[in-house]
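Where a number appears in this text, it was derived from the coordinates with a stated rule and is not lab data. None of the values given here were measured: they were computed from a predicted structure. Cβ atoms are built from the backbone, for glycine too; each structure is taken alone.
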Structure P
Amino acid sequence: MAATDLTTLADVKSWLGRTDTNSDALLASLVTRASRAICSWLQRPLLLPHGVSETHTGTGGSVLVLKEWPVLSVSSVVVDGLAIPQAARQSPGWALDAWNGVPPGRMQALRLRGYLFGGPVEVTYEAGYRVTAEPHVVLDEQVEATAPYGPWASDEGVTYASGTALIATTGNPTAGQYALDSIAGIYDFSAGDLAATVLFSYGFVPYDLADACIELVAERYRYAQRIGEKSHSLGGNETVAFDTTRFTPLVMQLLQPYRNIPPL
């Protein structure tokens, strides 16, 4: 599975009712291609957590809408060479419109207090869909992420409730370590951490986008059996018409709330 894939081969095969491996290579390729087509239409290069370095021409105002979303954190704001601090309570500085953690989210504004965006602006921040500090008690040596808004897609770290980080390992974990299981979203721990409270942070693909990708892959896979056909007659008594648009109406409905439309 490529880092930019919006669904998995297993989920596509489940949707299609396939248990054989005859078409695995083709379906895996279609997943990656469909994912890129969706991201291109959304005008969003990446959806999982990633770093962004963004430049703007200052307008002289106090509000700047960032290009990527949801914004998870801002690490630096520089205006005309001057580093702007984060505002604390009513002190001068920058403040970010917060994301509530629920997809699809929206474009977010960076607001200045006591300063203006009066020159070249450089903003460094992290954006993407992430669950942060999801609590779990280690009752077994395997613990599954809850993933309330979409399937688990990338590890962003595990800590104890105290904030102390556990160390990721690819082998059998010992106390203070964790490993990613072969099944996405399941974490392996050692017996030494039983009863400990741990906090998972991880990237996810919103269910809407995962479902849209599955629908598109299934449609493209079936299309190979009817390339160029707009309709098909069954014995002259019944005609089946096919949707030949790039995205079906259902896929469009799922995608529309996530499209990145820059403000005027």
Structure Q
Amino acid sequence: MRERGFRDWRVEGFSAVVALVHGLAEHSGRYGHVAARFLDAGYAVTAVDLRGHGMSEGFPGDVSGLEDWLADVAELLERAREGSLGKPVILMGHSLGALVAATYVARNPDAVRGLVLSGTAVLAGTALLESMGDPGAQGIPPEAISRDPEVVRAYVEDPQVFADRVTPEANAGALMAAIEVNQSGPMITLPVLMVHGGEDLIADVEGARDLFESIASSDKELIVYDGLYHEVMNEPEKERVLDDIVAWLDRHADAS
């Protein structure tokens, strides 16, 4: 039986650790280029494969619900702190990972220094709704993740991506996370960065805007990239997106 799968990327003299949570039906191995950019900027990275995903127990999609994923984030943060050498830890999540990360922070407001949310899936986009309504379609439509055909090809061919067979249990856990996050904005008071594609057809940008408005933090920023799809860190403009995230990290990693 597999336990939780982790990936660690380290660089000498790092200034903070980014604890990374992936999206639904994918895995942490798809974030190697993100980790590499953070390493170049002096940030270590620790990532987890959520229950039912990647190298973790339950692949593909066997999960009892949101509490499993919140326990995964708790273990991720414990691992990040153990390797942090006393440096700050910043939690970052994409899509489902953004929902789980935001839920965890709402319940544990002092757990980390800051929160980065990408493609926050609080409101389903049109492509995802159409796919969910078609029994013969992919659970997550690959063509909607990125405008880069190589990213889409790799996603479809990745044996650890199960976008075409997302289980009812995984979908139910994601829905519970979205419901809780929609009610959690007033409990989120730490620094927050949200990034989102303006043409995201998987997670509607209007849901992200509404969440952003509800977040209680006085230090919050939402960047919407016109024309970009769901995986903004896998779009042709990914370097601009990663530069924006690194700039935010630089402003917050050493903040008191």
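Annotations for the structure displayed:
- Value -6000, calculated as helix-only ellipticity at 222 nm (-39500 (n - 2.57) for each DSSP H run of 4 or more, over all residues; to 500), assigned to which of P, Q: P
- Read-out percent of Cα pairs over 35 Å apart, computed value 6, structure in P, Q: Q
- Distance in nm of label points 7 Å out along Cα→Cβ at positions 86 and 102 derived as 3.5 - corresponding label from P, Q: Q
- In this comparison of P, Q, the computed figure 0.95 for FRET efficiency 1/(1 + (r/R0)^6) of positions 118 and 182 (r between Cβ atoms, R0 = 30 Å, to 0.05) is attributed to Q.
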